[in-house]
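Asker: Heads up, there are several structures right after this.
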Structure I
Amino acid sequence: MVHEIKFLLPLDKAESVLAWARRELDPDPHGNGDHSDEYLVQSIYFDTPQWHVFRKIGSYGRAKYRVRRYNDADWLFLERKLKRGGIVRKRRSEIGIAELPSLAQLAKAGWYDARLNLRQLLPTCYIEYHRVARQKITPEGMLRLTVDRALRFDTDVQLAWPAQRGEPFLKENAILELKYPRLPALAKRIIEEFNLNPGPASKYRMALRASKLAPHVEALDGVAEADASDADNSVLRVA
């Protein structure tokens, strides 16, 4: 079980946090770049025709289904992310990028395809961003810090890997995430030193708000800015 909290930061503050993290934490073992801690994250997100995931209706507010790619890999992760009470659980299966259009015929993707059909989920939005990831073993367990910038989106997507990168959004901000099994003293130091306040920062919801679909989606009844899956972060406010 992993706890996750997010912070929306101006770019200049994100740079300061990164400088701190590169002094205090170790690079992600899969990272690239000058600091061995960078990579490109790309995802296709799913929603229903009635936008249940965006509107956080019932269990749709706690579960996200996405297909994820890192850098220029020729493989993808089929991922279900469950979040409740600030605790995140994931289930993943790996397929080749060329296999995505034939998802329903793949035995190894049976569980994923069955849930997409049961929940009436369709590919809705492509999102990519540049991630810097650092981590550290603490007495409380692994602390993982990520900073996501240069976000782009496209809502013209199918069940095939997009050929285009999409349009920029959230151009003046970055998203900081902290993940850990128990809140370590090192995480408290970050929050206190930079006066950080956690809050909801869903890339999917922000991308849809930036898209041509936004007026239609926001006009639907029952749109909520946050539910328990995000609001539970309030217990972690230490600054």
Structure II
Amino acid sequence: MRIVRESLIEGAKRAQGVTIIIDVFRAFSVTPIFFYLGARKVIFVRNPEEAFSLKRNHDDIVLAGEVNEQLIPGFDLGNSPSELIKKPKGFLMGKVVVQRTTAGVTGVISALGQVELVILGSFVMAKAISRYILSQNPLPDIVTIVAIGSRGVNRTPEDEGCADYLEHLLKGVHYDHLETLKNILFSEAAQKFIRGDETYLPREDPLFCLQKDLFDFVLVAVKENDLVTVTSKKI
């Protein structure tokens, strides 16, 4: 099994084999909470207009996401894990969530232009992801790990660090989580939350996003009837 490391939206467009798109701050730390709160599936869209179009035709749809980190007017939920986990368990029971984000969701849609299946990557699901991949028989020839970065155009230590952790879990390469946390927490990627720069960047979000291995399922995105749908697979 060969591990290929890529970064940013351009890297997602080069994906091959089993592909993991990582978005730690915050999309793919948020998506698993939708399922934890009872959602039956998630649909990814490129822009808000697609999301509103889907909701007009379905009563059970909840819109979630952001444009350049900010809540989209008319959406039901933003992109904050700390705000979402305040909701009661079952809050989304049986619902379909339509999610749009600038980096992670766009990266998944871009990767699905050349691969059939994409795994959503973050620290909170990392060990489950590795178990899922290593349970395949035969093992995949190639696993592409894409650290999507800030808005898909600038590398960030949290996504690159999560990619390091996944490579450690899959291949046993050296990984130092304390060093990784230091690099993340003292970077601008985390400090803009910690400083409380904007109301849409809650201080608590990095605390959740940097937890390792909270969930025992993986989230898999595929194209389905012209839509990109995400479902959970228990490990």
Structure III
Amino acid sequence: MQGTLLQAAALIVPLIIAIVFHEVAHGWVALALGDPTAREQRRLTLNPLRHVDPIGTIVVPGMLALASLPTFGWAKPVPVNQRRLRNPRYGMMAVAAAGPLTNFVLAAIGAVALGLLARSAGAGDGTSFLALNLQNFIFINIFLALFNLLPIPPFDGSHIVEGLLPRRAARTYARLRPWGFPLIFGLLVVVPYIWPGSGLVQRLVLPPFGWIAEHYDTLIRMVAGA
């Protein structure tokens, strides 16, 4: 029982940190580009209580982890008003990209920390638990970045694609936004259930995840002196 709780903590704590920084990054970039909405609603804070969604940040990731399924979650989105951005079209692309980019940076920080831990620390329960947290932190940030880059509303990738499309095509694409969550549910749950092995995560997220994780592993080994 204690081991299960420690494993859950080693997943949930890194996930909360990754999600909070992801959301705050959106707000800070929006503020820099002219939209103070997040600041006005006191969301430019690293206090997790202002960002955590009990279901999306704790319950769903915990259940997925216990079921040995790909672990992901969500927080309360930081409010962004596209019309208040100085350049709404391209500003929204930058705001959207800020979240995944922050996760890649956090994964690099975690890799350096894990390498330093491997270089300097001996074996022990405390060291093992910290190493597990850092390893999960790296994997969660990589997965969260790639998952959010999927071009499906309301993910960050959809805002990037919308900014890249010609204006007429972008308006047509934006009509998918109200159907985003049913579409996600269908692609993540219904399709894999009907056609095993055809899931969105397995086909589009896991291949680049493995490739990117190898590069972070190289960074860990470099810092550790291995």
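What follows draws every value from the coordinates through simple rules; no lab data is involved. In this text, all values refer to a predicted model and were calculated from it rather than measured experimentally.
Asker: One of I, II, III was used to compute relative contact order in percent (Cα under 8 Å, 6 or more apart), and the answer was 22. Which one was it?
Answerer: On the way: I: 26; II: 32; III: 22.
Answer for the origin of the read-out: III.
Asker: If helix-only ellipticity at 222 nm (-39500 (n - 2.57) for each DSSP H run of 4 or more, over all residues; to 500) computes to -21000, which of I, II, III did it come from?
Answerer: On the way: I: -6000; II: -9500; III: -21000.
That value comes from structure III.
Asker: Figure out for me which of the structures I, II, III the number 31, 27, 19 belongs to, where Cα extents along the principal axes in Å, for residues 20-75 alone was derived from the coordinates.
Answerer: Details: I: 44, 30, 12; II: 31, 27, 19; III: 43, 18, 13.
Computed on structure II.
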